[in-house]
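Multiple structures are listed underneath, in structure tokens.
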Structure 1
């Protein structure tokens, strides 16, 4: 019987790379997406090309009904998930804190914090052995911004990812005896479209010299870390935040 994996924000970037790699590793994969339907369909096609089952569910993780529907549709189409990648997130436009609009703060915290909590909650409800589940693994997407702070650009984003670090520690201890492992991955400078979406198209070139390894990472490199944390190879790993940052 195949393992079922849910990945939020799976239509692009790290989420899409994780979905493709998971399919190659034998998972059936459900992804959520907010608006990029064609991109989500391409990811599902890539999953099916690997001989696995794929599902794309439109929704906003900041809305409780959408998160519940994601898990319900996954369970109907693929089965109960054994893994969840809590990946959906936004950065908002880059700005010093003094210039960040309230609307940006609300959106970033709604998606990155409230959304992550809702997804984690629904995952536990379905996977906890204390609630009739069979256990599983959750990987939360943090960021090196949680540790570096994001001054001048992304303090709001970094703070939202600081909440993910706390969620990971607390939840891992809460459900450790319910068959669920909870870990985080904290990517550093990664070559995805997220930089351009924040209005910083040149950020990779500008920041790469500051990375000890001298380059940006790839979404595929982060996906490898995520899939390891989901796997039985990490069976005694929980409450950990794995930095994938080239040493930065």
Structure 2
């Protein structure tokens, strides 16, 4: 089995990736790759090697890029999507992007990507809305379990949802903040075996956990709608002009 967890940035795909891996591990699957840094290369390798996979092997890859045509039914796709206004603000905070106009361009790309995933009636893909993920994580883990045909016990599903609950992820992120990065982006000591550094748009660096893919400052907000308190009235009006049709299409309140 090949599982691709995909969608625009800042839509909850990292959470989905981790709970999916946890479900597969509980089911006794040998998950490849063991760590994930170059997601495009990993996805291409998985599809190329599909015919050579051992019976117990399962590829689980998080990728923002999905195939432009329907992949084989053996490839299971889990797509995350989110109110693009919240996703845009989250991206700007996460990447330390202060330019609102560049943020709007990111929002356009997010909407285009989501449209791409929804325009195909693929039987091997499910869509997970960020709001539902936050409101009822156990139900979402159950949905993923059912989609993959794993039949994991309810107590295991609840344990997985708890492990990746928001407050527990915050504790994981605190560990990343302790990793020392030199001015050239190199990580000090033996920590480089577990972590990597990625450049932010302002020239600073964030830490990337090779096992979970969680990164420094991964949680950027506490509740939906924070964009209303951050963007100016003029910016909000411009954002609404660009996004209103898309928001209506996917049932998000204006």
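A compact table of results
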{"read-out": "Among 1, 2, which structure scores highest (criterion: distance in nm of label points 7 Å out along Cα→Cβ at positions 61 and 141)", "value": "2"}
{"read-out": "Origin of the value 3.7, where distance in nm of label points 7 Å out along Cα→Cβ at positions 125 and 237 was derived from one of 1, 2", "value": "2"}
{"read-out": "Which entry (1, 2) yields the derived value 56, 48, 36 for Cα extents along the principal axes in Å", "value": "2"}
{"read-out": "Parent structure of the calculated result 19, given that relative contact order in percent (Cα under 8 Å, 6 or more apart) is the read-out and 1, 2 the choices", "value": "1"}
{"read-out": "Structure (1, 2) behind the derived value 19.6 of mean count of other Cβ atoms within 10 Å over residues 53-60", "value": "1"}
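FYI, it's all coordinate maths here, none of it is from the lab. Computed from a prediction, not measured in an experiment: that's the story for all the values here. Cβ atoms are built from the backbone, for glycine too; each structure is taken alone.
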